[in-house]
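The structures considered in this document are given below.
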Structure 1
Amino acid sequence: EEQFDILRKYVNDKMAEICEDMLSGDIKIEPCKNNSTPYCNYCDYSSVCQFDTTIENNKYRVVLKKSNDEAWKLIKDEVEKGGNN
């Protein structure tokens, strides 16, 4: 139950952060990729998104593989320091 509460808080904070970014006009295209594969390869919206690494400031967010324990520690630390804002 404690983990669920931490996750709920993290998700709520992240949603608020994303909404604030959108309301302030920050709607940059920033798809994820792991060490080798862009997620765009599997995205149904890539034709609409038109992400292009040759355009200045178009960069991937690299997703690094983490163990469950590492991921929970990062989430818990983020919540304890006051959210994602």
Structure 2
Amino acid sequence: MTTSTRSKPWDDIPGTYVQDGEHYRKGYRLNMLLMTLNTAEGREAFAADEAGSLDRAGVTADQKQAVLDRDWLAMLRLGANVYYLLKLAA
């Protein structure tokens, strides 16, 4: 899978995290993990072993650290979907 490196009109707008296809490809594994928090079983498994859950999901080291630190802006920059991210915040 390749990712585009072309400039986009919104690239130079400070504080924006446009969630386009490229952005979601970057955060795919993170979002799949966050989706598991929709179920009680997923929430319990994550609460019991956050680091292990992140490792099993195959997220990047930066994504893992952002989740463990609850660095919401970093997670958004690293491809997290804002709606799935709310599951972690709840």
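Values quoted throughout were computed directly from the atomic coordinates according to the rules given, and no laboratory measurement underlies them. Here the structure is a predicted model, which means the values were calculated and not measured. Cβ atoms are built from the backbone, for glycine too; each structure is taken alone.
Work out the source of 38 here, i.e. which of 1, 2 gives that when relative contact order in percent (Cα under 8 Å, 6 or more apart) is computed.
Comparing all candidates, it corresponds to 2.
Upon calculation of distance in nm of label points 7 Å out along Cα→Cβ at positions 18 and 58 from the atomic coordinates, which of the structures 1, 2 produces 2.2?
It traces back to 1.
When Cα Rg over 2.2 N^0.38 Å, for residues 26-65 alone is calculated for each of the structures 1, 2, which structure yields the highest value? Could the numbers behind the result be given before it?
Working: 1: 1.13; 2: 1.06.
Between 1, 2, the highest calculated value is found for 1.
Among the shown structures 1, 2, from which was the value 13.6, 42 of Rg and Dmax of the Cα atoms in Å calculated?
Details: 1: 15.4, 46; 2: 13.6, 42.
Answer by label: 2.
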